[in-house]
Structure P
Amino acid sequence: METIKVAIAEDDFRVADVHEKFLEKISGVEVVGKALNAEKTLEILDTRKVDLLLLDVYMPDQLGTDIIPIIRQKYESVDIIMITAAKDKVFLERAMRNGVQNYLIKPITIERFTNTIEKYIQNRSLLQNKEEVDQNVVDKLFRNSEEHKIENEQMLPTGIDAKTLNNILEVLKNNQEGLSAEEIGEKMGASRTTARRYLEYLISIDECRSEVEYGTVGRPERKYLLG
């Protein structure tokens, strides 16, 4: 398994350190540099082998979205995941047009961060050693809608049926911010225990993920989201 070389471009050194600690918990990843501004970011890309750049938008000398075209022109093999507090859709649109792998809005949990990096590693691995791709590979990379429809009942374990599974997938698709097992059960007319059983199965086949959400009062709540 290859080691993914990661660079962090983040103007707050404390946030950069947190992201570095998150990365240390993921196998097959090595942090090769950290930059507090755009100039240093480009210097790292110019002097070190970088596979993945974690890029902030707001940096003191230049916007992260403004240097993406430079990166695309000079370092075309570098993949980019944006991690930023920028919520203006213009930044998201610029990032998408320039082919970023993902766009995470701060603050982010370690679960969301880890899931995103691990999904990137999976997609990268999927393309390795392939001269040609088929539609199945494309669907996995782009999360096409057909991928989320479970049709073959015989492939499912005992206690899991395709209709209920697809109903849960549809609920998750329509609630991008995530829902608890109880909320999903209510929308389906099923118990929380039933909903959780199906959700855990979806996690096991990489169709769903869970994140712990910390509220101002009470216990942390587990939210479920698509892929």
Structure Q
Amino acid sequence: MTRLARDPLYRRPRFPADVIAHAVWLYFRFPLSLRMVEDMLAARGVIVSHQTVRLWAEKFGGHFANDIRKRSTGKLGDKWHLDEVVISIGGKKHWLWRAVDQDGFVLDVLVQNRRNVKAAKRLMRKLLKGQGRSPRVMITDKLRSYGAAKRDIMPGVEHRSHKGLNNRAENSHQPTRRRERIMKGFKSARHLQRFASIHDPVANLFHIPRHEISSDHHRELRTEAMQMWNEIARLQTA
């Protein structure tokens, strides 16, 4: 039997590609700590330290997230829900700004130490660059910074500012909150930005909108997501 060539992405690590990809999938797909992933791998006979899992998550997780992001460019919804949540890091307030579309897919995230017009403009510019187009509608809470920033960055876009309309964006912060508790806080703003920038694209890949939730369709979409993950992780040729 001819052995398949090792993919260049996994050239240096001594562990097989499927083990690395599985560890990264566990860490970003579920609210697990690095030590939990270490224990789950050990239960399957794979002995690896949590520090190694962290390195895999940063290196390979970043690569996988970039690939997912490229594949989704221009394919997500045209109704943008923007929201910001405060996260304390080292006793100092930071703001995690996030945008999601009408189906709950995360468009982008940005960690900033301000909650003002300048910060809102930075988020909007990042969104326009990443999505390659303006939204049809932008929905926010009552924070006035959004309206002021929109007038300069996206003057022709309809803006709906209402607390009750923005539950979708507010709910999208919950996975980050859960991970924050498990990790006992983020070490720095950079750490939070790096984690969210990987976690959210992976979550998008496995996210199934509510209107798609019939049991048969759910299983079909979940299978497609796993097939896409295997392709992104290059497991066919590893």
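If helix-only ellipticity at 222 nm (-39500 (n - 2.57) for each DSSP H run of 4 or more, over all residues; to 500) is calculated from each of P, Q, which structure is the one that comes out at -16000?
Going label by label, the one that fits is Q.
Given a value of 24 for relative contact order in percent (Cα under 8 Å, 6 or more apart), calculated from one of P, Q, which structure does it belong to?
Checking each candidate, the match is Q.
Computing mean count of other Cβ atoms within 10 Å over residues 131-138 for each of P, Q, which one ends up highest?
Ranking P, Q on mean count of other Cβ atoms within 10 Å over residues 131-138, first place is Q.
Taken together, the values in this text are just the output of simple stated rules run on the coordinates, not laboratory data. Values in this document were obtained by computation on a predicted structure and should not be read as measured data. Cβ atoms are built from the backbone, for glycine too; each structure is taken alone.
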